[in-house]
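Student: Take a look at the structures below.
Every read-out reported here was derived from the displayed coordinates using simple, explicitly stated rules and does not represent laboratory data. In this text the structure is predicted, and so the values were computed from the model without any measurement. Cβ atoms are built from the backbone, for glycine too; each structure is taken alone.
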Structure P
Amino acid sequence: MTSSGTPATNAPSPIAALALKLVGGITILAALVDFLVLLLPPDLLNRGWQISTTTQLVDRGIVPLVGIALLFTGFWIESFVSGKRNRGNLAMDARFWTCLLACVLGLLFAVLTPVHMNNVRLQSQEALTQVSTEASEATTQLEQRLDAEVTQQRDRITTLLSNPDQIEQLVAAGQVTEEQASQIREFQGDPNALEEFLNGQASELRTRLETEIGSRRQEATKRVRSEATKASIRISLSSILLAIGYIGIGISGMRRLLAI
């Protein structure tokens with residue numbers, strides 16, 4: 001109890017206000033240092049660096065906002081307890097610089113939103129182009145492989161046809177079945193049948209492998225688009241919300257300070 005009989009409930013308030021202002025200020029400064037470290041060394045022409053840096057900035061963007069809230073809560077408690085609402089010199093008022101910082105951060109996150117969306121879109125296009133290139137290269141390698149296998153098999157069968165005894169030796173050794181041996185002998189008097197056989201085998205193998213390449217290409221394309229969509233939506237929406245929060249605090253704070 002005080003001498004006037006009023007409960008001494010106001011004594012802890014200045015301490016709470018000081019603690020909130022101190023914690024809020026440290027939180028803001030620590031976050032700004034963290035942001036600065038993320039930006040160093042800058043590599044503005046590297047799209048991957050831009051996307052990675054933007055993602056980390058947005059993921060950590062809530063920290064200064066919490067610090068600002070703590071800081072203003074401390075100032076509010078101090079003002080409520082002391083009853084002082086004089087504006088004083090704005091240049092010496094930490095609330096003014098905090099509101100200004102909030103506006104700057106709000107503009108930063110507002111700018112990062114379309115920049116990030118565009119970067120993710122361009123990166124997705126590059127990834128899809130890479131997928132198409134790899135699929136084309138795989139198709140080219142497939143054709144070369146099939147041509148080599150057809151040529152190798154043609155030479156092998158031609159060699160066997162010129163040496164029938166070797167066919168029997170391979171059958172006896174279990175390297176060629178009787179059915180395969182009969183089929184090889186049928187090619188003896190019909191070279192066209194041999195070409196049809198080889199082309200048919202190559203066509204079946206080509207169809208199967210092209211189907212596999214097409215399936216892998218579709219899966220890769222779907223994965224790239226899904227990852228790009230998730231990254232764009234998550235970071236962009238978070239950045240927009242942060243921009244709204246910072247700008248709202250900054251502008252409303254400025255108006256209140258100027259109205260005092």
Structure Q
Amino acid sequence: MQAQIHYELEDSYEHGDDSVEYILENALMPNDDSIEFRHLLEEYHSQLTFSCDCKNDCTSCCHGASYKYNDQKKELILQEQQPAIIECNDLCTCRRQPNLCKNRRVQYGPRKQLEVFDSRRYNSKGVRTNVDILKGSFICEYVGELLTITEARRRLENVDRDKLMNYILCLREFSKAKDLSVNPSQTTIVDPTCRGNIGRYLNHSCNPNCEILAVRINSPIPKIGIFAKRDIVALEELCFHYGGGEDGPQESFSKRIMCRCASLNCSGFMPNSII
């Protein structure tokens with residue numbers, strides 16, 4: 001049985017496209033009876049046992065106290081230099097009063113006052129904010145189907161063959177923290193092509209105002225959290241670097257897609273999907 005999720009995730013957004021199912025949290029790809037899938041299934045149904053017994057608001061939590069409360073904006077802001085985030089979970093003592101805990105943010109869902117709009121720059125859908133956003137603020141999660149590496153490669157081949165839009169995101173982590181039930185290295189692949197949330201509409205930029213970070217709550221499989229990389233003004237389009245800030249090998253320029261971000265440091269091409 002999957003660990004029960006007791007936090008209240010709020011998400012009032014929708015796609016406006018009947019061909020795409022709006023889901024609030026990552027879902028498993030269809031079972032292909034492979035060893036890879038069985039391993040993914042086991043991870044998906046696992047519960048992190050690393051928990052806190054804080055008697056206060058978890059501002060000095062053993063998880064790392066990833067956030068600080070901003071009195072002006074009345075929200076939790078990411079602390080500086082957080083390569084990975086572990087929020088309090090269902091086994092933590094603070095679960096009895098989760099609203100007082102200051103180490104829970106991503107689990108409550110995307111921020112309010114985001115808007116999916118027609119981006120002229122990218123000639124596609126995009127996401128913008130209707131209010132100013134402070135650096136370190138949580139934007140939303142990148143939600144979709146969790147894939148095995150084999151299935152991701154198969155879908156990417158179909159994308160290339162049929163010249164389709166590619167939404168598949170591959171997050172690679174390398175950690176030395178062996179006491180947090182986190183693998184020394186882990187690859188998480190999410191595909192929101194047919195099932196996803198508002199995160200699928202954020203476009204790529206070579207000079208992004210957002211960044212992605214691994215966020216763990218109950219499961220060893222991280223959530224892909226999108227955070228403000230700098231202060232963002234109202235009506236500014238939200239973008240992150242699809243390659244995590246680095247471009248992949250440039251072996252086949254003929255298959256590469258032109259980048260439309262128009263930033264001064266634009267590489268000219270979208271990052272390669274190397275899995």
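Student: Using the calculated result 3.0 for distance in nm of label points 7 Å out along Cα→Cβ at positions 74 and 122, pick out the matching structure from P, Q.
Tutor: Attributed to the structure labelled Q.
Student: For which of P, Q does helix-only ellipticity at 222 nm (-39500 (n - 2.57) for each DSSP H run of 4 or more, over all residues; to 500), calculated from the coordinates, equal -30500? Display every interim value, and only then the final one.
Tutor: Working: P: -30500; Q: -2500.
Of the options listed, only P reproduces it.
Student: Say we calculate relative contact order in percent (Cα under 8 Å, 6 or more apart) for every structure; which of P, Q gives the highest result?
Tutor: P
Student: To which of P, Q does the computed value 2.6 (distance in nm of label points 7 Å out along Cα→Cβ at positions 18 and 130) belong?
Tutor: Derived from Q, not from the others.
Student: Using the calculated result -0.66, -0.73, -0.87 for log10 I(q)/I(0) by the Debye sum over Cα atoms at q = 0.09, 0.10, 0.12 Å⁻¹, pick out the matching structure from P, Q.
Tutor: Numbers: P: -0.66, -0.73, -0.87; Q: -0.42, -0.52, -0.76.
Here the read-out was taken from P.
Student: Now for a separate question. Consider the structures P, Q: one of them gives 2.3 for distance in nm of label points 7 Å out along Cα→Cβ at positions 98 and 210 as calculated from the coordinates. Say which.
Tutor: Values: P: 6.9; Q: 2.3.
Value 2.3 for distance in nm of label points 7 Å out along Cα→Cβ at positions 98 and 210 corresponds to Q out of P, Q.
Student: For mean count of other Cβ atoms within 10 Å over residues 34-41, which of the structures P, Q scores highest?
Tutor: Sorting by mean count of other Cβ atoms within 10 Å over residues 34-41 in descending order puts Q first.
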